[in-house]
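Read through the structures below before going on.
Coordinate-derived values only; no laboratory data. None of the values given here were measured: they were computed from a predicted structure. Cβ atoms are built from the backbone, for glycine too; each structure is taken alone.
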Structure I
Amino acid sequence: MSVLNGSDILLYDADSNFPLMCQTNVTITLNDAMIDATCKQSAGYSVSLPGLRDFAFTADALVNFDEGATDLGITTLFAAYDARTPINILISNPVLATAYYTGLAYVESIEVNAPMEDVVSYTVSFSGTYTITD
């Protein structure tokens with residue numbers, strides 16, 4: 001079994017191969033909405049069938065408004081949010097040159113956090129559209 005260091009797993013724009021600037025956390029969520037198929041003959045047990053699937057990515061990062069030409073940061077994410085254009089997201093490990101998940105997703109929300117005497121950070125949530133590949 002190979003254990004991974006979470007610091008090595010990064011969120012990228014798959015089209016430009018630019019990583020999200022100054023990431024501190026990445027979360028991948030895969031969902032399968034279950035359909036209730038319980039009937040009188042199920043002996044008191046719930047019966048379910050898989051239904052619609054969806055996926056989402058969430059990332060935390062430190063705010064830097066001085067994005068360079070090869071950066072993916074809050075300014076670029078806001079532009080995608082404002083224009084309602086999807087971003088092709090890639091979750092990858094640059095240390096092992098391994099890609100884990102790729103999916104087209106819209107910016108669902110951006111939350112900026114500016115606590116007193118601390119760094120300014122933000123959380124961006126992406127809602128996947130269509131399918132995710134591994």
Structure II
Amino acid sequence: MERVCLDCGEKLLGRSDKKFCSDQCRNNYNNRLNRDSNNYVRNVHSQLRRNRKILSDIIEEGHNRIHRDALIAQGYSFTFFTHLVETIDGMKWSYCFEYGFRDARDGYLDLTFNTRYMEPWDDEESSDKITEEKN
């Protein structure tokens with residue numbers, strides 16, 4: 001039985017367990033197999049970057065409040081965010097990396113910038129901070 005490359009179909013010479021004639025064919029084959037899942041991740045990451053850029057530009061211009069429709073007009077998608085934070089007093093903030101917003105009223109959003117989530121997490125230290133915040 002003649003062995004052929006899984007990507008291009010060329011006759012294989014050499015080892016009996018060889019599947020590809022070259023590194024390029026091996027890469028092509030694996031990239032084609034992973035294309036759908038990679039495209040999904042690429043699209044989600046692209047939208048997250050776009051959302052972050054929109055919030056970043058608005059906050060850097062000195063604004064700390066914006067109408068929801070103004071964000072949508074700039075291409076912001078409320079479906080994609082990185083995390084949610086609920087404060088002790090019950091305010092719920094949606095974050096796209098370090099930039100966050102929360103519903104204010106009449107369709108407006110309060111904006112914030114917070115790099116605290118980027119600090120190293122220490123379970124003992126964090127439980128102390130939570131206890132201090134509650135007191």
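Taking FRET efficiency 1/(1 + (r/R0)^6) of positions 35 and 75 (r between Cβ atoms, R0 = 41 Å, to 0.05) as the criterion, the highest value among I, II goes to II.
If relative contact order in percent (Cα under 8 Å, 6 or more apart) is computed to be 16, which of I, II is the source? Working through the options, I get structure II. Distance in nm of label points 7 Å out along Cα→Cβ at positions 11 and 107 was computed and gave 1.1; which structure, I, II, did it come from? Answer by label: I. One of I, II was used to compute helix-only ellipticity at 222 nm (-39500 (n - 2.57) for each DSSP H run of 4 or more, over all residues; to 500), and the result was -2000. Which label is that? The correct label is I. Suppose you compute distance in nm of label points 7 Å out along Cα→Cβ at positions 43 and 67 for every structure in I, II: which one lands on 3.1? For distance in nm of label points 7 Å out along Cα→Cβ at positions 43 and 67, the value 3.1 is produced by structure II. Any idea which of I, II comes out highest on percent of Cα pairs over 27 Å apart? When percent of Cα pairs over 27 Å apart is calculated for I, II, structure II comes out on top.
Each of structures I, II was scored by distance in nm of label points 7 Å out along Cα→Cβ at positions 27 and 115; the highest score is held by II.
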